[in-house]
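The following blocks contain the structures, represented as structure tokens.
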Structure P
Amino acid sequence: MNLADLINAIEKSIKRNTHPSYSNEHHGRISSGINKIDQATGGGIERGYLAEIYGASLSGKTALAYQYIKSLNNYALLMDINNSFDYDKAIKMGIDTEKLIVAKLTSPEEICIMVRAVASLNLVHLIVIDDLASINYPADLKEANSVTSFKTDLQDAISGSMSAVLIINQIRTKPGYGDVPYGPRTSRIESLSIQTTRLGALSKKHQRVGCRIRVDIRLSRTHVPGECTILDILFDGGIDYGTIQLT
């Protein structure tokens, strides 16, 4: 199936069902469903803008991104670039998979075309890209230039729309720089940046049942000082709401 046919199929699939509503909207933002995080982000991810979650492997990035999809209670598009999407895990976390469209594009040009199409047609409210480093960027461009160009094109594709893009980005060790996200070390393209850090494992009866993470939040466009939230993530249920604390 070519890209045009894929977009057409997505449009037909969504329009066969009830047209999306905006019950999740909070001053033009997409809520995480977690009050402490929403308070720290001004209500959630701002529509018409990019947001990014970055962190080391197994630090809760995907679980937090899934939380936004779950809270949306509406149509979302997941760009499963690294082929890591697990339907069973998504269902355990409470995601309505009938309202989740999964696409497996790897070209930055095709991803931007898809994002522009679904945003302009008002088909989905949230587009999650998993993950930034798995995209097939042009070989003749430096990493920082490729990522910056891609993010700029994404922002242009959703500007003024009711959709938001949430990028998942993994930290890796880079010689001379230490532990950094993929792409440029600093970026002002995203309106919201969230860093996840694994603090330790959660155990019950000597069995590991989840992990505790720290969530550091930075609002790029408003220059609001960041806040830190501690979350527990359960392997079989996602966010444990009983342990959320703001530090």
Structure Q
Amino acid sequence: MGLSNIESEPRHFSYSSMRVYENCPHKYRLSYIRGYWINKESTALRFGSAIHKALEAMYKGQDAKLALKKSIYEKPENVLWKKSNPDREYNLAVKMLEMYDKKKLHLIPRDVEKMFNIEVINPETNEKLPWTLKGKMDIVTKDGWICDHKTSSGSLTQTWADNEFQATAYSFAYKNLYKETEKGIIYNVLIKRVKEPRLEAIVTRRDLSDKIYFFEVAKDFIGKVRMGIFPKNKGRHCKYCQYSHICL
């Protein structure tokens, strides 16, 4: 068992790729090993990406609404709008952006959309993973905080934040890039309410045990990919998967 002759082993991984493998190993294979990228994206994905680009522009002193408009209306034929449309999503996004600007934390950025591609080393044993960890932090503040923006249809919990692998990946990256430990990770959650959008902040922190656990889970994930373990995780979610036409 292992990767086929036409498949090459990745050299890096991300929080997102780990999550895809956890949800459906076969989908991971199609996306990250065989490179079957589908143009169609969900309304939620387009909306969240547009909000991220607008906030990036805001923190860089650029025109946030212009960035928002470009993101929402870019190639609308590639979006599965379902019961929505670009105008509706844009108007809602503007409300959320205005709400965020009024209620946002006063963050002073050190870096905005900070990219990273780092080695992951077990802090207890010094063992190194064979693949590097890639990703991007929304905001790194001058006083040592990592801030990530989320859009959601409802409130997220403290338990969710404390168990979110993405925050642990950020903690690894911060230590590697800035040679110090971050003060914590702030999730700014923009709640997608049509009539009254709101902003909620959740603070979480990572310690040695969190990083060791992340390392072991990532090591197991990489091992399974190398062995070619890609079972199909069939379920109700399959009908919403962009790969259903080449999978089922």
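Rule-based calculations on the coordinates, nothing more; no lab input. As the structure is a prediction and not an experimental result, all values here were calculated from the model. Cβ atoms are built from the backbone, for glycine too; each structure is taken alone.
Could you tell me which structure in P, Q was used to calculate helix-only ellipticity at 222 nm (-39500 (n - 2.57) for each DSSP H run of 4 or more, over all residues; to 500) as -8000?
Working: P: -8000; Q: -12500.
Only one of P, Q returns -8000 for helix-only ellipticity at 222 nm (-39500 (n - 2.57) for each DSSP H run of 4 or more, over all residues; to 500), namely P.
A value of 23.2 was computed for mean count of other Cβ atoms within 10 Å over residues 74-81; which of P, Q is the source structure?
Numbers: P: 23.2; Q: 13.0.
It traces back to P.
Just checking, which of P, Q has the largest value of Rg/Rh (Cα atoms, Kirkwood Rh)?
On the way: P: 0.95; Q: 0.97.
Comparing P, Q by Rg/Rh (Cα atoms, Kirkwood Rh), the maximum is at Q.
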Could you figure out which one of P, Q the value 3.2 for distance in nm of label points 7 Å out along Cα→Cβ at positions 162 and 218 was computed from?
P
